[in-house]
Structure I
Amino acid sequence: MSAIHQLCAGFSKGDAISHEALTLRGVFRSWGFGADIFSEPRWIFPALRHEARDVALLNEACRPDDVALLHLSIGSPVNLVFRDLACRKVILYHNVTPPESFAWVQPGTARQLSLGREQMRALAGSAELNLADSRFNAVELEAAGYRDVRVFPLLLDAARLAEPADPEVVRQFRDGKTNVLFVGRCAPNKKYEDLLAAFAHFQKFEVPDSRLILVGSWAGTERYYRLLQPVVRNLGLRDVVFLGTVPQGTLQASYAAADLFLCLSEHEGFCIPLLEAMAHDVPVLAYAAAAVPETMEDAGVLVTRKDYPELAGLMKRLCQDRALRGAVRAGQRERVRRYLARDLAGDLRRAMAPLLAGKGSA
């Protein structure tokens, strides 16, 4: 049986790329192919070691008629393993965060990101099929010399979003406070400090009885997380909750309890939590940077500058103005409906058809 194997620089809980790799593995197996995920062992989350294999084993496991799909997102030895494989190849580009975002707080990560951009350019021409999960990302590949780049958006797993919310967490957060939520890795490009500054104006001048819920891992960005703690204290904020990585039930509960989803990130290759919030009927207010406008399309509310008093006033309206909330939610529901109506697995099968001719069972 032929196989479609995936390579990831890392494999962890709560990570969008890792989740998509799991989702795609199920898709590939449903097509009748063998399918495994390979990564560096040191970057595989311990509880997920049964889901991913050591990338050092891939050369032996991979046959010439197999397909290897690289999730390209950072500098990694995995990218070099992919380059040297003797099989059919696909690149799925999730974007490499600009290293300057991390240089001031995580120099090691900045070096890996710089390497990632070098490796991205070096891999041009190495794959038969080049995919990017947004037009924003595709433009970067094209500028680096990639040809015939196709857009393949991140998969929104409707079944996972239908899982039950943790009732205890829902009760904890539904205590009468107005809840502002952000979901995304605790990393400098996500601009947690801007979230805190905007929330400070919201809590002090607009809605005092409010809470900021932040869901996202700080593994690997511990210094940035530690630097945020005095910001919370200096701004005099109350009820700022850093949840870190959470089980799916807690994530569901966070969406269920949220009155507003606020995203002030300055670099996103796609940003799947925007659609997750929409799917949970939470009004979305986001800064129009990178791929964010593309992901939101004409739904939610986009801002083009970070004027914190203005943001706070808009946040209040989105939380309390019933007519505005209703209109925003209606637009978001339509955006999610269009997104879920797309046969993304079918689109991928058609894009990969030249590499899969005569293989698999579907």
Structure II
Amino acid sequence: MKRLLLSLIFGLSFLSGSAQLQIDNTQTPAQLVLNTFLGENIAVSNVKFNGSTTAAQTIGDQVGKYSNGATALGSEQGLLLTTGKVSVASGPNNSGSMSSVAATPFAGDADLALISGTTVRNVCNLEFDFIPNGDTVLFEYVFASEEYPEFANSSFNDTFALLLSGPGISGPFSNNARNIAIIPGNSQPVSINTINNGNSNFGPCENCSFYVSNGTGTTPLANASMQYDGRTTILTASEAVVAGSTYHLKFVIGNVSDNLYDSAMFLLQGSLRSATLHSDSFATELVNLFPNPARDFIQFSSKINLNRVQFYDLQGRMLKQIAVQNETRIDISELQSGTYIVELVTSEGQINRQKLVVQ
């Protein structure tokens, strides 16, 4: 009996370890942008970290590469930015209040202060210029935090922003930037206070279809994959741009009101890309979308393993995002008559786009 119990414990430990998020902190911020985050049809230059090109060429403890993230995030690998040290992101979730301070903490950011309305500390700021080849810039991300769930809807609302500036962009932030970290289907910025299921994970719901609980740090074996107590689902940031023009992206995250409870931003590998969503030519050999034109629903028959489907208007704004299987019926009755772009993403990050006409 004892041998059986030991075997069971060993097996559970192996399974939890195999699903655990892995962190690599051996590349500089500039290397991580170019080697991990950069995708297709886009050129990146002038990478800065916390306002410095020198810091972008230096390995730092707030920036790293994550891997083995399928269980923790629904994303196998990518780039990680944190308010503390990236090393604590790995599971198990054995703390409900993990707080780590970077070796050279950076205080203050005018844009985050504008969003939060108060003091921001332990800032992590990665930014760069880019030139898109298409008329839309897109990338996928996940926001996670130890502030979940107990500090949801409080003043301790650790915040982040994905700030885009350049031709045709107008917003209230530095360089007339606009925050493109927006909840699908509305104009609310993504934050702990806008995406949660209450301060005990039992409601009231605030856009909780985009929220995933990872426990509270009291059951580490059941939540072995990642340290943070909660996260968003995989979200897409997108915006219409002018092909061939120079734009600027700023990824910034910070602790609000105090220096406690780490938060993190995960940027999916290879997801920073430019696409021509206005094109009438789309690959259809791998995925069959029907009926098209459609009215109340669509279905997919796929030769590839699909992870999620995203709907965009012709200005590149994401309207709807849901998880899918290879053969799925999807309700589209809330979409008004018009033309949309359907983007299908595999679990490996491959992308298939098709045009959909809604009657």
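Quick rundown of the values:
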item	result
Parent structure of the calculated result 1.00, given that FRET efficiency 1/(1 + (r/R0)^6) of positions 182 and 262 (r between Cβ atoms, R0 = 25 Å, to 0.05) is the read-out and I, II the choices	I
With Rg and Dmax of the Cα atoms in Å derived as 20.4, 70, matching label from I, II	II
Entry that produces 20.6 once mean count of other Cβ atoms within 10 Å over residues 30-37 is calculated, selected from I, II	II
Label whose coordinates, when helix-only ellipticity at 222 nm (-39500 (n - 2.57) for each DSSP H run of 4 or more, over all residues; to 500) is calculated, return -13000 (choices I, II)	I
Which entry (I, II) yields the derived value 16.1, 49 for Rg and Dmax of the Cα atoms in Å, for residues 102-237 alone	II
Winner on Cα Rg over 2.2 N^0.38 Å, for residues 166-317 alone once structures I, II are ranked, highest first	II
FRET efficiency 1/(1 + (r/R0)^6) of positions 78 and 302 (r between Cβ atoms, R0 = 30 Å, to 0.05) derived as 0.80 - corresponding label from I, II	II
Which of I, II leads on relative contact order in percent (Cα under 8 Å, 6 or more apart), largest value	II
Among I, II, which structure scores highest (criterion: mean count of other Cβ atoms within 10 Å over residues 70-77)	I
Given -0.49, -0.80, -1.54 for log10 I(q)/I(0) by the Debye sum over Cα atoms at q = 0.10, 0.13, 0.21 Å⁻¹, for residues 22-189 alone, calculated: source structure among I, II	I
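Values in this text are rule-based calculations from the coordinates and carry no lab data. What you are looking at is a predicted structure, and each value in this text was computed from that prediction instead of being measured. Cβ atoms are built from the backbone, for glycine too; each structure is taken alone.
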